[in-house]
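Structures incoming, each one as structure tokens.
A short reminder: the numbers here are calculations on the coordinates, not readings from a lab. Being a predicted model, the structure only gives us computed values, none of them experimental. Cβ atoms are built from the backbone, for glycine too; each structure is taken alone.
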Structure P
């Protein structure tokens with residue numbers, strides 16, 4: 001699962017319409033299926049910082065920098081396994097523990 005350019009454009013439109021991305025939790029760690037150069041141009045075209053996609057910036061292949069570029073203070077992921085490095089590992093078929 002992940003974000004392609006159309007999903008990124010949707011998130012940009014949502015942000016420009018007033019959606020706040022304060023604290024983001026993704027279900028599964030989302031891939032980013034957009035080249036950094038394309039991310040830079042799309043973000044800049046809409047007035048957002050492209051610093052996290054600058055040449056030499058770490059490219060993890062995951063979507064966290066997209067949300068951060070759109071104003072998210074924190075971006076976490078929850079998944080059934082830690083295979084892709086999710087912040088929270090939990091089976092959502094089970095009740096959430098008190099610490100979540």
Structure Q
């Protein structure tokens with residue numbers, strides 16, 4: 001019973017759900033995810049993670065600009081702005097150390 005809402009500090013997206021093909025710092029992008037989720041509000045950042053074949057690849061930091069929970073569709077959608085993109089080596093290390101067990105892209 002009750003309401004199930006996930007609280008996230010990580011925005012993990014596939015290309016289909018909104019991870020940009022060419023992410024750029026300062027740009028704002030749309031996302032849409034199944035389920036009800038709450039993300040930290042600005043000025044608190046969330047980790048930006050690209051999901052590739054079910055594996056996690058840490059990309060940087062983002063701010064959630066807006067978020068909407070559609071209870072009928074059981075979806076959360078919104079917009080995020082990229083604050084920081086990791087260089088390749090930092091992204092690899094962050095992915096290795098911060099991904100859940102068995103989920104690292106590397």
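Using the calculated result 2.9 for distance in nm of label points 7 Å out along Cα→Cβ at positions 40 and 88, pick out the matching structure from P, Q. Mind dumping the intermediate values first?
Values: P: 3.5; Q: 2.9.
Corresponding structure: Q.
When distance in nm of label points 7 Å out along Cα→Cβ at positions 24 and 48 is calculated, the result is 1.2; to which of the structures P, Q does this value belong?
Structure Q accounts for this read-out.
State the single structure among P, Q that was used to calculate helix-only ellipticity at 222 nm (-39500 (n - 2.57) for each DSSP H run of 4 or more, over all residues; to 500), giving -8000.
Numbers: P: -8000; Q: -3000.
Corresponding structure: P.
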